[in-house]
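S.K.: These are the structures, in structure tokens.
Here, each number is a calculation from the coordinates, and none is a lab measurement. Here the structure is a predicted model, which is why all the values come from computation and not from measurement. Cβ atoms are built from the backbone, for glycine too; each structure is taken alone.
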Structure P
Amino acid sequence: MIEPRLIILQPTPYCNINCSYCYLGHRDEKRLMAREVVEALREKIFCRLSPRSAPIVVWHAGEPTAAPIEWYDHAYSRLLDVAPPLTSFAMQSNGIAINDKWIDLFRRTNTNVSLSIDGPQRFHDARRRTRNNKPTWQLAVRALRRLQDSGFDPSVITVLHPDALECPEDYYAFYREHGITQISFSVDELEGANKTSSFVGRDFKVAVKDFVIAVLKQAYRDDFPLHIREVERVAQKLAGIELSENEQVEPWAAIVVAADGSVSTFSPELMEMSAPDYDNFVFGNILEGGLDDFSNTEAFLRASREIAQGVADCKRSCRYFAVCGGGSPVNKLSEKGDMSATETEFCRLTTQTSVDAFLGLLSKNS
């Protein structure tokens, strides 16, 4: 039996929009996960899940709504009946295609939805465009309203860029005006197909921390229930609440299956890396073998050793280790060329700023 905490499934690599910072290298391919792959998922992964496990199954990577609703009806019919009772399903979407039919699917399958919206319109539309270079903010907000009007409370992922850091009031006003209470901040990352980052060239750590503090202070002032996932993880840790470990550094704690059946683990984005020494982090194909087979490949064993060394060094050297648990292997490889590395810029601008923001907020209110 296996007990992964995260299962990421890619119905299709295709995405219907064109974001300037996208890391997906195959987003033009309109391949759809075949029924044979779904059947292999059922038999080789879902039927092996421990009854006491509680995995989160996320449709992701590419735009999931680019796959037909009928495809999901079939996939859910083959996976739901063998999934453990505590399994939850989720979808990360740009929201462009979400209509009443999609909302009906989410309701029937008890699927949680998270939307990618980069804050106020001018910031979002600067980088998240259609394939014919039209803005997408109004389409994403339309999906948000449709979901909210249907009784859903979608979380939102916001990717920050340096120009956002001077406008925390605008971001807070956007979240409050649109009733968004669950958010996660990320940054424009250097990884995969995104060969540069707008954060390169200056140290933005203090600016990101101050941005997060400013957003939280306004929410606190207005008694608005805004929850920032990264900051709340810090609060829970300090309160002594037991948190899940970092699934990105533990073999098969995260299982990633691409549309063609390719299987990986650790950071979900690793399969977007060109890394011949690790077989591009494709450790096998679900149509041809199982996790036990893939665990014996040289690429898997090498990656496991290097990631474990990086975690050990992080634990020994970093005061933020208790929160992040060893960082993100894909960011270590992307930024440092080495998964046994320790601190990355991504870590500094996400985990570390969240810790510093929370402690800074406490000190200002004490």
Structure Q
Amino acid sequence: MKILIFEMKTVCYNSYLYFGDALGSALTALGHSVEYFKIDEDALDDLERYVGTSYDLLIDFNSDLPRALMDDDSYFLDHIDAPFFDVILDHPLYHHDTLKNKLKNFHVVCLDERHKEYIQKYYPHIKSVTVTPMTGELAFGQDSIAWDNYETRPYDIIFSGTYTDPTRIETAINKMPELISNNVYELIDMMKVDNSLTIEDAVDRLAENEFYDYINSDKPLHTQIFYLADTYIRCINRKKLVQALDRCNSKIHLFGGLWEELELKNAVIHKEIPFNLTFTVFAKSKISVNIMPGFKAGSHDRVFSAQLNGAVSLTDPTTLLLNEYRDNENILFFDLDNINDVTDKVNSSLKNLEDLKKIAQAGYEISSHKHTWTNIANVIISAINKD
């Protein structure tokens, strides 16, 4: 196959660039011909050279390209003879302005089965929706995991990700029109009480409780309007989790921005690092902590990136993970409803490093067979062949 991968964004610690390169390498290894358009190397105007060309597959991550118009207001992507696959890395509500565009050959790859259902229901013009989590790889310069040295890994507990003070989100909510802000706070209250709710579940309940029907008239638009409810819950849960980890007997090492804004007593704050260097951090860690960004039926790449580098992944469960993993056998799970229990779970786990290493080894076996870039490339190629 002849494949063109767009790398149009350099945000999120350059994770999009890593994902594009890693997927491209896997596709190349499978025998496909891969080209790249890299925004940090190519000029935006150079996109015009693709008009009138033909490919077997176009790929971008969290793409804005479906919004791009020609001088006659036709879609830029409709001038390339190829199916376009947008790999969206968070809830579809954040991509409504992209997903609503009715391209001739629009496909989506997402990370969660619930996201797939949402897209299929509200964007029927999208020709296919494929689910696969993203992943990582073994840290650069390492050929294998030194299991014999597991006990000497320097970081007992790590968390990789940015901190956002929930009060910043509250400030943004309070700037919204009063009707909207009131609804956002109502959604937040619902999701605080019931951690199993997705944002779209909460919006459905809101619509049932109100006397007006505007939500049902265009649910994806209004779910997008209420995005700060989802953002707030993610921020408050991340804050609670790290505060619980800060009470552990071992220090937690934080890699990411703005953690100095949170008052912590037992944490070591490291400078921000590019996404691909986090694999080296995982390789130096005994336990790597993840909290899902609202995913209920998928997974964040942190889970598999940690396991592929020999760390035990500690995370809240999803249906995907529950189908593949068992708590205390090949992963460690915590309950969002009892997030403070994380402290005792970590303390107990670190008391017996031989057992912890066995969990790490078992997790590595699963992720190295089921969650590699080769697996992801094959999933996407299968989706093309079904089209």
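S.K.: Any idea which of P, Q comes out highest on distance in nm of label points 7 Å out along Cα→Cβ at positions 22 and 270? Walk me through the numbers on the way to the answer.
M.R.: Working: P: 2.4; Q: 1.6.
The maximum falls on structure P.
S.K.: Compare volume of the Cα convex hull per residue in Å³ across structures P, Q and report the one with the greatest value.
M.R.: Q
S.K.: Assuming 0.7 is distance in nm of label points 7 Å out along Cα→Cβ at positions 230 and 350 as calculated from a single structure, say which of P, Q it is. Intermediate results must be reported in sequence, preceding the final value.
M.R.: On the way: P: 0.7; Q: 3.4.
Traced to structure P.
S.K.: Kindly point out which one of P, Q the value 5, 24, 27, 23, 14, 5, 2 was derived from, the read-out being P(r) over Cα pairs in 5 Å bins from 0, in percent, for residues 294-341 alone.
M.R.: Numbers: P: 5, 24, 27, 23, 14, 5, 2; Q: 5, 22, 31, 28, 12, 2.
Source structure for this number: P.
S.K.: Comparing structures P, Q by mean count of other Cβ atoms within 10 Å over residues 246-253, which one has the largest value?
M.R.: Values: P: 20.5; Q: 17.8.
Result for mean count of other Cβ atoms within 10 Å over residues 246-253 over P, Q: largest is P.
S.K.: Can you say which of P, Q returns 5.8 when distance in nm of label points 7 Å out along Cα→Cβ at positions 182 and 358 is computed?
M.R.: Derived from Q, not from the others.
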